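K.L.:
Structures incoming, each one as structure tokens.
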Structure I
């Protein structure tokens, strides 16, 4: 089968699974998850076949796999949609296929085991209940099939986005994931917090999506196409967009379109100031968190700007001044990386720490792209997907383990609060070792983990390009990342249990632990494909395949930064220093954060996320609600309703006039007169209807003779 045909087929199995589950198997949980996992496995197999075919093609960037069909007639032409696999989409397809499959398998154990069954279980709430005779009674999520249908649709949206050859179908996949994020964040819709989080995520990301749609329209208006190859690999088109002025702040067409598209990424990838939805997305089930934060949704935003990089950087040459869009990306990305890392230091919820970590790491990628580190941004996107999926699934395993302890002891604690944990290393060994690998990768532990190689390349690019403010901010963010990661590991797994529930925690089933093991392999090995050839000691032992392969996506192959000891030492210091400091601070921690007292008001500020949500509530949400109430009470009720009521009263008055002056005397009068005549005529005729046969015969005879007489009279005349 041709590779192009395989590419078309990749998104199809999850879409079919979605419809099959909703229409036919929603009452059969086992069959539903079998269909969903089988669909993910088929897409994984197709993706791996396409990936292997892609890496076997020399100069894939110049000769990608592509296929298109005519879709929408436009009068003199036809708008075509199709599929495209070049070096960038090939590596993204690789990590999406792996992480999606692992999340689907994990979801079976997550929803089948560890959920206590109680008399109050019902759709819309997470399963909960009490312990019978000290034993845990497993139960199944009430909306089990519904969950697998939704994540199958989620996977379809991401696969569609990755293989699309144009910005329109990419946007279709983008919006499908937006819908699924709303459905899955608010999956337990009976919880007010889950409903609020779903609405918050949907509304916040829509802000970015509206600007992105404007950018798509502007791009089509300027070029007459949305096809990636026709725009991004056409030097004449890019030069024309870079030189065409607009009336918006003196921006070129490329600058304006680039900024509009980038705002879409700010919403989707949760960059400041539209970052507020992502931490609240933790209200959804843990597999949803992994899908959103690693495999699909937020990765889609970064993938889009990496894909559109030739447009965003139109007019920029390596070593030259940054374009307006690149400057905005560098500033927002670097600020977001540090901003979110400071908040993560004070969070207690194990999943919220990872949520702010995701925001920070996405900022890393955006900042890298802003300074022109194209390959480094793509590299960190790939490695981050693996270790962050591992960490989120690991956090779900931890929460389940602690829930077992809660059920066994009857202790009323928050099973997601890290200060209620401790000592889980011995209770949950597989979860511990895999979580440790993911945490070290996130921290950039030197030489071994994938996160080290991708972060080091970003810092090396920032240093080589002379972007010292970005370099310093990202280095500081990396230090804090290592600190809060070791804080999380220490509070969760090391030391002694701080609650009875933690003492009775237990390891989870294989369907939950096996994906952790697989992802931990990638959290280490995914970085080895990008070890620079000039790296001291181990450089050249393995081919630096990633840089050469992904760099071939661009018209002009990006130059790898020369080796410099400064960024390397910086990476080592911030990673090891942050990890060591985190362990020293939290190794003997109780149920109160040791930093709370020393940091004082600063700790409160960080714990409350700089009060950004409260600021938005006062400045945007409450005024919007007040304005809506004003419009409702004044404009709607008094003006619009008042006008309609006056019209109604006038209509009633006019109706009364017509009824009294026309309807009653004319319409009703004529009808009454006709009825009276008919009645009078009936009364006259009634007198001759006696019912006597003799009388009727006399009338017949008279009429007959009368008619005969008249006839004869006419003849005689």
Structure II
């Protein structure tokens, strides 16, 4: 009896101990925890001295507001975890780094598809300052691998505040799939809601910023909201509950098999200031079933795809009101603008705008079934299917050295042709291979309008078989590019005398600025292409360091450098000096801001001679040089710049657009006289 009694008591105590352990294991952690390569997963992780060792230590624990999960810099951390818990608006959970050195490296695990899994509706989470790599092709059961996977449950409502900043994703690849179309789909960050339109879930406030994506066998980021997106709403009549607050900016990708970013189901997403260099198959950015996306200030280059896509401005189907502006593409096989929908299904593509973009060597995909000719889905501007309401204006499309090129292509993917689209004010320039068109007659049908575009080089304006012009008001003069053989946006600014200047149609709601931020008037006829010549404050066609806008304003000749040394108002200050000092070359009483001379006591019985001269705030952008020289002998002495030093620059101290540059000259020397010369010219 006693033995059994003791056994009973032991069972009670054991149960209490197990319950206590279970309570401890499920307690919410609300303080910093640490991981180090020298740690141990049996530690409590609450200090650097008692750090955990691997990512697996996070598994089975619940984290709450105030938690910081910190990995030691310079260390490598294997394994994976399911992250449980959420932060709060005031105290998000932060997953980042501590210590000094390189960002911590997280490498995944052979039998886990991802490093971090968030599958319980986690929100208010911030990932920072980590390297994430997940490369394992030997485990054939895992076809795709990811660094961070987010799959909230159906009915979770808003998943708020997921931030990913300054992360480096690289070498992410699984075992792959035998069917090519399904292969190459590993991802750095993948987030997807359940396809459930009765119990909706969406993301709300997602920021991906300052991250790099390198050598990924698939995509950099894939965010897909399947629950009550714009397609569900317009086609199936569901409620509308799209993902909102998505921002993707200042990221860099290179050598990704498919896309830098793919989105679905977002409203008013912002994609800006990103760079993508090299895909095997795909555009850099691919929006699907999106509403109101703004894509701007991106550089996309070396995009390839043998069959489809690979565009700078890619409007995939089931989208409305997308705006793509101020982007540059270089060596992009598909083209500059792709506006598409497959008309066989109940898809749509409405009211997209692409403006003030530039493509350099874009649109040259060869048709493998007809060698030596372009595929219909490769062109500077490509429209296909039942797309409507598109506006494509003030873009510049350059072909320098590719074997094939189409300027404009219309196609009928799914049976229907594009309708009610406008192609205005663009420049098409073919320096090498002759440009062609696909189905140009469609530009005259179904309400489509092509007009006021400039065609120059090895290209003629589009016509149909009987010679009827497609472009209602074409231009064929020289656009006068700054450097027609260049590879930068600045190279394709237009110069004085360009046939593009003041020949465009007025476009309502034109955005107010060109690619470079120069103003675009709502009442003055615009320049064709992506550069507004008439308001550019720095363009200098004749290279005399006086911008065209300034010269034209005073009746000088922007096409002749000779007037830089002229003095029409006979005030002994040449035109270049008038410009550099803020003067008026037509008024002999206005020579701008004059330098000042003062004696400065800097203390201790030491004096300095202060010479303060005006300098334009845009002097470097324009290429002006203000050279201050000193000599003690006007006859035999040499002008030197070592006898003075710049003591400071007063921001716009002389007036708007002119800084005050203070120079000190020592008076403690044997010379009885000194002369100062301010010389203005080219560097």
Structure III
């Protein structure tokens, strides 16, 4: 991350700074904001007194008990199998924070391997089965370090953890001798590539660290050919664009492969043939397709080859993800069917579609998780809006499918969870906007309209899906209808849809936010009465919420914005350095695109506010600096508008700790019940 350039400001001084920079913007659409006077609103910009002042107060104990019961429904992730398929390692939040667990048999008793209040993420297992590669991050600062632990448990050893530096594991050599990883420790806005020698046995120290590539760029490792000591390296140039290079360990030379001087995204893997590559991209079609790349030419592969290339005849569904197993024998394509995920498997050599167990069909979400190095075993995740995620292991040789992980759902009747239904509302240009709707039973029979909560997802390159969510069910149990729209700019509906809101084009489609409220108020009336509508979201969803309550003031009756962008100009100037270039490609350049960034910023329209707003933020947030929340709240307060600000001192970009999450939900429920019932 960049060296700290934030100025410590008292509450009053921060408020004054806001108005020095934005006094004209807040009152006029014609005046340019003075970005030079903005001094930075990161963690160091607010005093302990401000953090204490806005610390969340207590939640009603009876309500807190109900919330905690919902949070006790904890679903492990799919995990990673040992090479022999006899042991499964996975992350689980059942202890209150994300930790690493293991199972020695299907549905066995889980053993906790990591502990403490700091979340620990399982990244990989070495091919020889001796070591776990882990990452740890402190209180949402997003500067994780890399750690090593025996697969049998025990002490955790640091491989790399430098303050204010982000380190990410990338690859483990086939012989388990080296871990390759990236870090922005040389330049905060760039990732260098390193490798560290792993110990042969327990008790040995971590071996030497070697710098392999320090060429400036946001580098990551896509794939490796260990026999030839070749790597495929990705250099991100935007939120949805990258360049791919072949890099030789012996020659230390970057050879351009695809994407140079373009604006497309490529996921590339080595083929079983030394002169060919697998490429998944949207370059030549609205929907992503899989290609063979040889001699600089892309050739459509397998099930895509027979489809018409014309945009007037696109394939029916988006491909959500592409994976190739280590032996390069099987290709896993997960199709995104309007938010429902289904994976198909193909023989990489013959393009023949392989048969899968019937159980994997007709599921809301049936997603490939990972395979063992030899391709013998594959992990599948199964989930729906009414059933928590379960993990199943397929044995390709025996053609069996076995459930391994059992979710925890104490004191909860899962059959009472509402089913998410796919519905649509018309945008003002008549484009159908998909939304997943969940309704409590009483709202189906009541002669009065139930209040509605509209949740906008983050990203913006993300997608709401009909996934299992005890937190959504909390809202239903309180009598709210819950709506998850996928407005233009979301992923999952093709390149045209996801790029519809890039830069200045966002002005053309951000009206999807207001159109959702217009539709609900006009079409969901009962006895001639329109329902009251609340809006909430986190990150970009928080930005959408603030736009809903300012630019589209009056469309929604109340809003809750978490870790939200209130001013696109100041956000882009003060977000973490390694993210700035990627975000600018999505929203616009803070130096050259000031005019439309001003028009797209909620802070520009504060005087239009009509309804109450709650703002929630983690003090350690490196993506959207916490001062953005403070400045927005204080500007609302100065105008005598109804607003609340909750600051969580030990959280970052989102509230993740179980205790904090319960408190946050308690205040959210209190707020919406006050203003929507």
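Every read-out reported here was derived from the displayed coordinates using simple, explicitly stated rules and does not represent laboratory data. Keep in mind that this is a model prediction, so the values were computed, not measured. Cβ atoms are built from the backbone, for glycine too; each structure is taken alone.
K.L.:
Going by Rg/Rh (Cα atoms, Kirkwood Rh), for residues 437-652 alone, which of structures I, II, III comes out largest?
P.N.:
Between I, II, III, the highest calculated value is found for I.
K.L.:
helix-only ellipticity at 222 nm (-39500 (n - 2.57) for each DSSP H run of 4 or more, over all residues; to 500) computed as -21000: which structure among I, II, III?
P.N.:
I
K.L.:
Still on this structure, please answer the following. Between structures I, II, III, where is mean count of other Cβ atoms within 10 Å over residues 149-156 highest?
P.N.:
I
K.L.:
I have 1.5 for distance in nm of label points 7 Å out along Cα→Cβ at positions 109 and 493, calculated from one of the structures I, II, III. Which structure is it?
P.N.:
Computed on structure I.
K.L.:
Taking FRET efficiency 1/(1 + (r/R0)^6) of positions 317 and 373 (r between Cβ atoms, R0 = 25 Å, to 0.05) from the coordinates of each of I, II, III, which one would give 0.25?
P.N.:
It must be structure III, since only it matches.
K.L.:
Consider the structures I, II, III: one of them gives 145, 75, 57 for Cα extents along the principal axes in Å as calculated from the coordinates. Say which.
P.N.:
The value was obtained from structure I.
K.L.:
Can you say which of I, II, III returns 52, 19, 14 when Cα extents along the principal axes in Å, for residues 397-460 alone is computed?
P.N.:
I
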